[in-house]
Structure 1
Amino acid sequence: MAWLDGPLWPYLALLLFAVLPTEIWRWLAVAFSRRLDANSPALEWVRAVATALLAGIVAKLIVAPPGALAAVPLGLRVAALAVTLGVMLFDRRRVLLAVLAGEATLIGGAWWLLPA
């Protein structure tokens, strides 16, 4: 068991306890999703749950932010969300652009409003 004390142990632990359990579910999802209809009620329910979870996380980050985000004023956090939603409403296919616009609003506003 001397190999457990070596410098590669953290990488092996990461592989065993983080990557493999996650990858198993991803491969199973790929295997089972081939037989599912994209418009089935089961997948509509999964999309609704995923959307609700994401909305809950975003709401929590805006209303009760953790860490350094708590120093950013509520109005600025809401403005960043509004910019993100505005870009999404303009063109739904440009999700990355919407996220980057919201981040730029948040970071730029915090840099401008907060003392160094």
Structure 2
Amino acid sequence: MTTTSYGPLSVWAVVLVVGLLTFAIRYSFIYLLGRVDGMPPWLERALRYVPAAVLAALVAPAFVDPGPTVTATLLDSRLFAGLVAAGVAWTTENMFATLAAGMATLWTVGFLL
């Protein structure tokens, strides 16, 4: 266990203040959303892309996990399954077909290798 020169009261005061500030920042958006009559059209257009951007930020690191060599990275079954799923999503625009194709590819490549 690491010890510091700060006492326990100081540490808990910092934790409490940071927690309250975090809560205030997040609550302000909820509070203001009910008070504002409408959002500008440019903001509504931009907010439509937020879920896709967040999903991509969460999913992309699993596909682009660097291996010990470039060949190992390019031959990773997750990358191949992700590319197949992206192709199916692009052509069909069907979420269930995308999931099925991606998972079937991942399992098939995993079984064969």
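One of 1, 2 was used to compute Rg/Rh (Cα atoms, Kirkwood Rh), and the answer was 1.20. Which one was it? If you can, show how the numbers build up before the last one.
Numbers: 1: 1.13; 2: 1.20.
Working through the options, I get structure 2.
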With helix-only ellipticity at 222 nm (-39500 (n - 2.57) for each DSSP H run of 4 or more, over all residues; to 500) derived from the coordinates and found to be -22500, which of 1, 2 does the value describe?
1
Which structure, out of 1, 2, was FRET efficiency 1/(1 + (r/R0)^6) of positions 38 and 94 (r between Cβ atoms, R0 = 25 Å, to 0.05) calculated from, if the result is 0.15?
2
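A short reminder: the numbers here are calculations on the coordinates, not readings from a lab. Worth saying up front: this structure is predicted, and the values here are computed from it rather than measured. Cβ atoms are built from the backbone, for glycine too; each structure is taken alone.
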